[in-house]
Structure P
Amino acid sequence: MSQQPDHPIYLLVGPPAVGKSSAAHALAARFPRSIHIPVDDLRDMVVSGLELPAAEWSDGLAQQVALARDAASHMALRYAAAGFAVVLDDFWDPNSERDYRALLDRPDCHRIVLLPDQAAAHSRNRARAGAGADHAYIDEGIRIVYAQLRDALPQLEREGWRMVDTTALGIADVAAEIVRRTAPGNDPPSGAGG
């Protein structure tokens, strides 16, 4: 039995407020049969006991994030095997590689980090969240993830993750850039998949 699904899988990750869901939806729309799986939506399905990301992760939060990512991975594999292009979007954290191992080990999984400059992420957060409590919460998440990514980027690039600077790109342009960067012949660094 083949280890590869019939159609590509794209995993888009990055800090909060960088347009991951919008870009993922636009990317999925470029294929005749596709599904967009926003992992936050799976986590938000928890009715009682939902734990939100914070600077210090509790065991409960780690469990909920891992469960959502596992469910999203299974969905992705099933839909890809049924002939759908699959685009997942999620925030990045140091556990992302471990939690998505079922997808990342596949040669047809394209690994994308959407990474505008940090000022652009804060600006986008202000534009969509206003000045309320959500704004401050997301701004803190942006600061945390950018700090973590600064340390992790060299290793991620060695592992085949493609960094897409979306600072000056509209949503359609982000989707087009992802397609261009993942086209056959545009291989990631050696020793890495997708």
Structure Q
Amino acid sequence: MSTVRKWKYRKALRFVWLFIALITLAHYCVFPQKYTAAYLLLFFHANSTAIFITYLMLSLVRSIFFLPSTIFVIMGVVLYPEEPFLVLLISMLGILIGATWIYLAAGVLKVEELFSSKAQQKFKKAESGMKKHGFWIVLLWSFFPAVPTDLICYVAGYSKMSFLKFIIALFLGEIVLVSLYIWTGKSLIEIIF
């Protein structure tokens, strides 16, 4: 991808993000009553089936847009505080389906071409590390909350790591992290309310 195309792509993404942010801010300014807890609770009860289906679908497709799973786990805890196992199931399904998509798409997407040549060299270095210690890298990476899991999924696919080792390591790391999010979040909600 040429430098000019990269620049146009980034500029377009910034424009879309800014447009969405401005529309949301304007909506809040015009309709502040729609952002109160009472209104949101009433809306939730009136549309619970549609909200559940939307939450499920967004959790399953979020990785296509490289959105972090943490947001959807927390959203699930807030929406369904009495159903932690349901939130865990949906979250893990979304993570595993998204990870599989990113892993398989790594050879087609060629996202590394969007980065500088220095960053591309890091991809090459990561590839050799993944071939030696891929299972442990994915396991530890997916357990650590401050780094994007989608990135390690991409690197695993890019380096052609064994899919079975990749998905097992990812599952083990993510189930611990997601469980911590869910039960910590559930405890916080119980304290607040």
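The numbers here are math on the coordinates, done by the rules we state, and not lab data. All of these numbers come straight from a predicted model, not from anything done at the bench. Cβ atoms are built from the backbone, for glycine too; each structure is taken alone.
When log10 I(q)/I(0) by the Debye sum over Cα atoms at q = 0.12, 0.17, 0.20, 0.23 Å⁻¹, for residues 104-167 alone is computed for each of P, Q, the one that comes out at -0.38, -0.67, -0.83, -0.96 is P. Work out the source of 2.0 here, i.e. which of P, Q gives that when distance in nm of label points 7 Å out along Cα→Cβ at positions 40 and 184 is computed. Answer by label: Q.
Comparison across structures P, Q (criterion: mean count of other Cβ atoms within 10 Å over residues 64-71) gives the highest value for P.
Comparing relative contact order in percent (Cα under 8 Å, 6 or more apart) across structures P, Q, the highest value is found for P. As an exercise: mean count of other Cβ atoms within 10 Å over residues 24-31, calculated from one structure in P, Q, equals 19.2. Which structure is it? Comparing all candidates, it corresponds to P.
If helix-only ellipticity at 222 nm (-39500 (n - 2.57) for each DSSP H run of 4 or more, over all residues; to 500) comes out at -15000 when worked out from the coordinates, which of P, Q was used? So the calculation was done on P.
P, Q: which one has distance in nm of label points 7 Å out along Cα→Cβ at positions 72 and 88, as calculated, at 1.9? Label of the originating structure: Q. A value of 135 for volume of the Cα convex hull per residue in Å³, for residues 80-135 alone, calculated from one of P, Q, originates in structure P.
Of the structures labelled P, Q, which one yields 136 when volume of the Cα convex hull per residue in Å³ is computed from its coordinates? This figure was derived from Q.
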